[in-house]
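Listed after this line are the structures, all set down as structure tokens.
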Structure 1
Amino acid sequence: MENVTEALFISTLNNERASCFVQDLRTGTDLMRYKGGGSMQSHSLQMLEEHFVIAANSTKPLLHVWPINSQEPMSNVRYVVPGKVNALALSPDSAFLIAGIQETIYVWHLNSGRLLNTLSKHYQPITCIRFTDNGEHFATAGKDGAVLVWNLTRAVAPLGGVDSEENAPFYNFNDHGLAVTDVHIGLGGIRAFMYTVSLDRCCKVYDLSDGTMLLSVVFPVALHSVTVNRMETSVYVGTSEGQILIFSMENVPRMKEYHLEEEESQAFVGHTAGTPITCLALAVNGNQLISGGEDKQVLRCISHLPTISSE
């Protein structure tokens, strides 16, 4: 059996070298540089059926598409959208594209390019869009502090008008006091746990099976990113101060709101102090934690020892 290389896709607001990169996760060497798309918006880089890369331009109302083995974007495929995309997500089957443009959610059928619906329930710009693993629902988060969970079937085929029940979110969570910066949805479809982080310093855990908030963990500083290991025993959050803090779900306190002191949480350091960590991801084997921040660095933590690869 041939060796399989795990690759890391990186988008950047600094497009001097390229719009986005692909790196060998093991060695950190560049495998591909995608050029010609300008600077890329965060929370907008997506894989399309393992054959294409699609990303939103951070300054123009454009979506760019690259063949996965080509540095140049496809000249005959360029999506012009109604405004600058704040967040982007593809359904797991790559049939539908969901984009947040200011406070409005746009739903497209990807193959035909047909706009199927617009959803306007946020009151400030959308910051993040995430699908459940089975693709039946998706969550949108915004600067208004709201996290809305939508049924995809109703979103793509509304039966009534703009204010009809079909255009209403499945769940409407308004527990954060400031902008929600990231969302992670675990395994299990609508029975999964959902983890949200915000500038209000809180990481909240929801049970999507009944729409209840299970826990709110208050950290010492504002939070910008979140990811969870596959067993959902450890929650990793990226802070505004350049640290990654860890919270264990195996020793969950009995109270619904828990204030986590800095000395209680193991911290990964390596990013420039005072610069937010904007994205987190775990390798397939779960032994490596990858982080990206506004200091233009990508960190790879192996066995709890961070090594830095400058981007």
Structure 2
Amino acid sequence: MLGAFASLLEDWLRVERHLPKRQRRTARRLFEGLQTEGYQGAYDGVQRFVRAWKAGKFGVALTQAFVPMSFLPGEACQFDWSHEHVELNGVMQVIKVAHFRLAFSRQMFVVAYPRETQEMVFDAHNRAFAFFGGVPQRMIYDNLKAVVETIFTGKERLFNRRFMVLANHYLFEPVACTPASGWEKGQIENQVGNVREWLFTPLARFASFDALNDWLATRCGELALRKHPVTPERNIADCFAQEQSFLRPVTAVFDGYVEHMLRVSSTCLAMLDRNRYSVPAGYAGRVVSLRSTASLALQL
């Protein structure tokens, strides 16, 4: 039944193998595409063709090879964001969750925010380092705007100036992954899916962000009782206890504000993030500096 559609399917596969993995169609999506072209056969035939083509039967061999990554205690921590659905004070909301994972022990930490902004990135790091009891040597990120301003060739990056103040304060080295190369921080990529299943399914219901984040911190400790994937004779909590002595102690908490230059209106109001703040009448018509923090956003 595939017959004349085989050449069309092979053309699609040949084009899409040059795309990032997340942009390639699965065999199911390719099957649906062929149906729109008039294909009336079964899905199994398309699935077998795609599997054989990717295995090299049709002259196209897989060219990528991977070496498992290993980390020393205190060497690295991976970071990522996810969006989740929760009910806060009776209202359904889509929130952002900051994920951290120590690469050696697999100890995780997650904290929720209303949005993904730079001041919330700063606050998340403060909370994570307090939870871990120290700071790793390296922090691994994708190329989020709060961290990376410009992507150059290879691993060269221009990091955000304010973010580098955070990195210099805690003395860790920021590392940005290659675009569309999720395997460079595969642990945190897997954690995002697991946390959605473990903590946000079924729907989480809390009165406030504070209550939600207190519960998330507690669950991070409880989930550490699972077996470590590399050394199953030990649990994650045991490996985390070993790793803590290799983390750099936190001597002072970073002041995670973001500064904005705003002009005060004639009605003595300064507008930031669709909120209007009153200022003394003497500042009307003048430019003022306003510092925003994650704690202010969580209270609004």
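Rule-based calculations on the coordinates, nothing more; no lab input. These figures come from a predicted structure and were not determined experimentally. Cβ atoms are built from the backbone, for glycine too; each structure is taken alone.
Quick look at the values:
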{"item": "Given -10500 for helix-only ellipticity at 222 nm (-39500 (n - 2.57) for each DSSP H run of 4 or more, over all residues; to 500), calculated: source structure among 1, 2", "result": "2"}
{"item": "At a computed 8 (relative contact order in percent (Cα under 8 Å, 6 or more apart)), which of 1, 2", "result": "1"}
{"item": "Top of 1, 2 by percent of Cα pairs over 37 Å apart, largest first", "result": "2"}
{"item": "For mean count of other Cβ atoms within 10 Å over residues 82-89 computed as 19.9, the structure of 1, 2 it came from", "result": "1"}
{"item": "For 3.1 (distance in nm of label points 7 Å out along Cα→Cβ at positions 42 and 250, calculated) the corresponding structure among 1, 2", "result": "1"}
